[in-house]
Each structure stands twice: as structure tokens, then as C-alpha cells.
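Computed from the coordinates by the stated procedures, all read-outs in this text should not be read as laboratory data. Keep in mind that this is a model prediction, so the values were computed, not measured. Cβ atoms are built from the backbone, for glycine too; each structure is taken alone.
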Structure 1
Amino acid sequence: MFPVVYPVVGHFKFFAKPERPAVLVKITAENGVAGWGQSVPAPSWSYETPESVVSTLEKYLAPVLIGRDPFDLAGAHAAMNRAISPSFSTGMPLAKAGVDLALHDLAGRLAGRSLAERWGRKPLDQVTLSWTVNPQTIQETETLVEQGRRRGYRHFNVKVAPDPDFDVEMCRRVRKLAPDCFLWADANGGYDLATALRVAPRLADLGVNVLEQPVAANRLSGFRELKKQGALPIILDEGVVSSVDLVEFIRLGILDGVAMKPGRTAGLWDARRQVEILEQSGLMFLGSGITDPDVSLAAALGLYAAYGLKYPAALNGPQFLSGSYLKRPLEVKDGAILTPSGPGLGIEVDEARVRARV
């Protein structure tokens, strides 16, 4: 395990310090082949911290994984879930995601196949991205949109809540500046139900396409009321950790889709199952992230490309983070990133740089 940090560029609500912590995970097979994963804790977004990720990996997860078959993803997750049990849902999912990604990378390298090849799918050549608009003042909105347009972005996601008047004006300005964009509003659970019910029709009138996580994750009756209102498609995020959660929420009729994050779902193994459940249920599958740096970003790109993501992905790591521990960093060109295509996650970690932490 290697705790690392990435410098944060600009203002983003979940990182008060000018750095984004992460934990790189290396798993080596008995023949010397290694796979790399990454956990992406963000304590202001969810409860896991860099310190809790490291202690969980070191004291609880690594001991139950030593000696296992690296191709047995289901068995690895079962072992991890016995070591760290769930509360409402999967326990310590961000820590487990680091292991899951490393195992996907290792198994792919051992087999000489990419994620999409191992899953029997033909991936997109590239994944189109969405630019995050997170202004501190309403006057910053135009500047932030222009920054995205200069870097080739054509689609935008906006951080809303708790001030509905601010949010409506921000969305009005973004829609005026980008009339043809996919406009995605994400409240991160920041509205109370009454406010969410008032603001959703106003956002819809402005041309917002979806509303993500309008109320807190445990306010299930609130999601049901918003879906019943029908002003906007209601997208869940923070509350959907496992596929068991997703199936239950579909049965309750509280969502129109999910903003997928492999880092949130204990990795690719369950995220893939969730995407397939959404497809089978005729619900929206959106691609998102937890301001993912390089390795976690590559995993998300591999999943979204393999499953033909139809909407621009709110993967804002390239927007807000600088620096990389890859030999060949992932690059945004014209608002998109080429899908990594090599074995495993399709990237090469610079281990010497990781060990030097520079």
C-alpha cells in the first residue's frame, strides 16, 4: 500500500486542502506479475479516510487474500466481506475497491487481455467527459464554462444545493452558454425534500437533463416523492453501494438511474453487475467518479467504454488534479479520453516514482 497525494487545481467543494489523497495498491502473484489498484477516499464525501483505508488493507483485507487465485474475483470479495462486514451496505467499499482494481489489473496481465476483452465486449474508442461547474459566486459561472470550452468540453455538470435561487440562476447561465450540452445537476444530498420538490420543476424548465442525489442517501421516501413528481429523471449516487441495494431501490420505485462510480461500489466486480441490472431494467446508466486520479480513472474509463456509455462522464479528476504516477499519463483531448486498451487496466504505473512519492 502506498499513500499518495495529488495537487488540487482550482476550487472543488470536497477538497478544502490543496491536495487529493489516495492509496495505491500493488498485488503481486507468485510468478512476479503485479497488478495495481487505487482507493480514493474523500472524507467530506464519505466516511472512509486515507488512514482507515491503509489500516483496513493492512490488518484485515491483505491477510485473507494471500494465497488466493487472482482470477477468483467473487471469492476475493466474499473473503473481504467476511473480514469487514456490512452495516447497511458493503463495509469499507473504497478500501475494497483498491484491491478489486488491482486484481482486475493482475488477472488481465496474467491473461494478456484488457477489461473489455475479458468481459467479451467491444469498447468505445474514447469516453466523452463532462466539465464540472462549481462556482463560489454566481459571477464565476461564465468563467468556469469558458475554461471547459477552451479545453474542448461540450457538456457540463453543475454542483447544486443548498441554495435553490443560486442553483437556478447558475443553470440558466450554463444552459444559455451551452444550449446543446447534456446538463447534469448534482446536489450530493444537499436539499431537504421540500426544497428539492420546489426546485426540480424550475431546473427542468431551464433544460437541465437529470437531477442527481437531490436528498440525502437515507431519505428513501423523498426519492419516491421526487420520482412521483416526475419533473426530472432522479439519479442516485451515494446510497447505491452494492447491487443488492440497487435491486431493492428499483423494487421501491425510487430512481430513474444511477451515477456509477467503481470507487464507491468496492470496485469493478460489483459495478459491472450494477450496470447490467440498470440495462435490464431500462434505467439510465451514467458514468461518474470521486475526482479519480490516474489508476482509478483508468478503471472507470475501462468500465464505461466496455458498456457503451451513452452520456458524457462526470470524471473530473483531469479537471481538478495535477500530477500522475503513470509512465504515460491519461490525457484529455477535445473533451474526451482515449480508452486504455492494454492488458488489465491498460496503464503502466511508474513504481519508482510511487516509491519516491514525487
Structure 2
Amino acid sequence: MVFQGNIQRVGKLKRLLSTIYNSSPKKVIRYLGRKIGGTGERGIQKKADEISLELNEKFDFYRTSNLSGIEPEEFRGAIQSRIGKEDSQIEGFSDDELDRQRDMTIKFHWGHDHDFGDFKMEGMMGDRHIRLLSNFASLFPINLAEFEDKDVFDVGCWTGGTTLLMASISKSVFAIEEVKKYADTVQFLSDSFGMGDKVEVNSMSIYDCNSEEFFDRFDVVYFPGVIYHLSDPLLALRILFNSLKVGGTILIESAGINSDEPNCRFDGSLVWTSGTRERMNRSGWNWFWPSPSALYRMMMEAGFDEIETKWFYGTERVYGFGKKLSQVPVCKAGISVPSIR
């Protein structure tokens, strides 16, 4: 048995060396990352899968059988009629600005998969709203049961997958979305399912949340899939830090780069990665893609403590966790809003 075990270990070593010899450096790093932390990654993924099942059950509430104050057929028509609608004026853009604006801002695209029971909506992000929260709860010291008495700030809610999910596990949700048509849709959804007393949605920029009405207001800031779309990520993090109560938590997820160095990749608004101009479904308009250590440093500058940032191979994206333990000052040298609290 010992001899057989040694043969198996030698075989694994040969496969590892073969992978290293025949692969590019990037593939080698990715492979070693998975193998060295293999048990950890598999354990995280297993836990995330289990949590996803629980969250899917909670999200199943949002079916037409649980509508409140609106008939299923009217509800369905109101949802489906929004798809593909192009309305730049409602977003405040003049015709001569349109070539430089994001496709998904001008044209309505559904965000996350949603089975309403009578009909289904397929979103550009699939079931990512479920997977995101599952991954956070698997990667960091988070107990989702504790959200029951928490006030949540959902930043960048798109068509509401994250907002509705958070509403199903928390005390209240305040959601913002800079694209007005998406914000209106999320409010419509929450009202249609009788969540109007615990969900409030506003069409506004994160940079407009730098005011007293937001200070020390929330227990949790939920910030997935947004920071790399921002031209001023440090300012945004400071605004979100100020919005948290002492003891509050921020959860961040972002496209990023898998590097040990505190680097960011810059794309800018003129780069997109998929889709076409004709269909107006291009992905991109990203600004800074942080590495885990770059995100760590930005969070530290913004005032957060107990920071953890990780590259998660399961999604090949960056995840971050931090706490506000006290209201600490921020360095104002060169900051874009010198009057920031």
C-alpha cells in the first residue's frame, strides 16, 4: 500500500512538471495557484454551492404567485416591454454625446437570470447575483443569518437581482443605480412583490452620496461589480466608508488582475471586450482593474480595518472584505474632493 501510494505521488509530480514545462508562465501560475491551494479552493467552492442552494430558495419568493397589487399578465408586460428600449434622453444625454456613452446605459439589457414562474428572464450576468453572495460568505467571516437585522447599501443594482436577494435576508435595502431606467425597474420589482416598505431605490451616482444623509447610516455596503467601472475608486471607497456605521462591513468584488504587486490595469472608456456596436451590447467602459493587493491598499487608504482581499480562481476576479472600526481621517493631499469627510 505504501509502495502504491508512492507511485501515485510520483505520477502526480510528473503531471505537474509536464504542465509547467509545456505551459506559458501565466498558465503555470494559474495551475499552481489552484493546486497549491487546491483543497482550500475546492472547500470554498463546495461551501459556496451549498449556500447557493439556500439563496436560490429565498430568491424563489420573487415569482408571479407572490405578486402584490398587480396581476401577472400586467406585470409580465411591464417587464418585457422594457427590453431593448433605447432612451438616451431619459439618461440626460444629448445626441452629440452618445458615441462616448456606454451601450448598456442607452439601451435596456436585463441583468441577472430570474425565473418569475410564469416566464423567465435571461440576464447578461446569469445567476451571478446568487453566486456573488455565496462566494462572499465562503471566502470571508460572514454569517448571512446576521443580515436579518442589518441595513444594507446596495451600490450599482442594475435590474435588481442583488437588491431583491438582499431584501430577502436583511432588514432593509437602500439601492442606487446611475442608470435611471434600471433604477425605475428595481423599484417596480420591489413594489410588485410587496417590498416597498423595506426597499428604496434611487437613480444617482455614488459620488452624490457624499452628504450627511448618508453618514453612519448602513451596517453593510454591498459593492460587487462596480469599482472597476469608476474613474475615482479611492473617492468612492471613502464615501462608502463614511456611509457605514462603526462596526459596519463592506463587501467588494471586481474584475481585476492576478498579481502579487499592488498594480491596476487601465482600460478607459474607449475599450470594450465583447458585443457589437450594432446590437449595443458591448461590455467594457472599465477604468481601473485592481490586483488584490492594490484593492487592499485602496481600502486601507479609505479607512477600513480587518481588510482581506483575495483572488478567487473560481471566478478569476478579486474579492474584498473590510470593517469600519472607527471614523478615521483620510489623506487629503491630491484628493479630488478636498472637503470629503
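In terms of mean count of other Cβ atoms within 10 Å over residues 246-253, the structure with the greatest value among 1, 2 is 2. When distance in nm of label points 7 Å out along Cα→Cβ at positions 190 and 206 is computed across structures 1, 2, the figure 1.2 traces back to 1.
Out of 1, 2, which structure matches 13 when relative contact order in percent (Cα under 8 Å, 6 or more apart) is calculated? It must be structure 2, since only it matches.
Comparing FRET efficiency 1/(1 + (r/R0)^6) of positions 110 and 166 (r between Cβ atoms, R0 = 30 Å, to 0.05) across structures 1, 2, which is largest?
Numbers: 1: 0.05; 2: 0.95.
Once FRET efficiency 1/(1 + (r/R0)^6) of positions 110 and 166 (r between Cβ atoms, R0 = 30 Å, to 0.05) is tallied for 1, 2, the winner is 2.
Thinking of 1, 2, which structure, once Cα extents along the principal axes in Å is computed, gives back 59, 43, 38? Mind showing how you got there, number by number?
Values: 1: 59, 43, 38; 2: 71, 54, 46.
So the calculation was done on 1.
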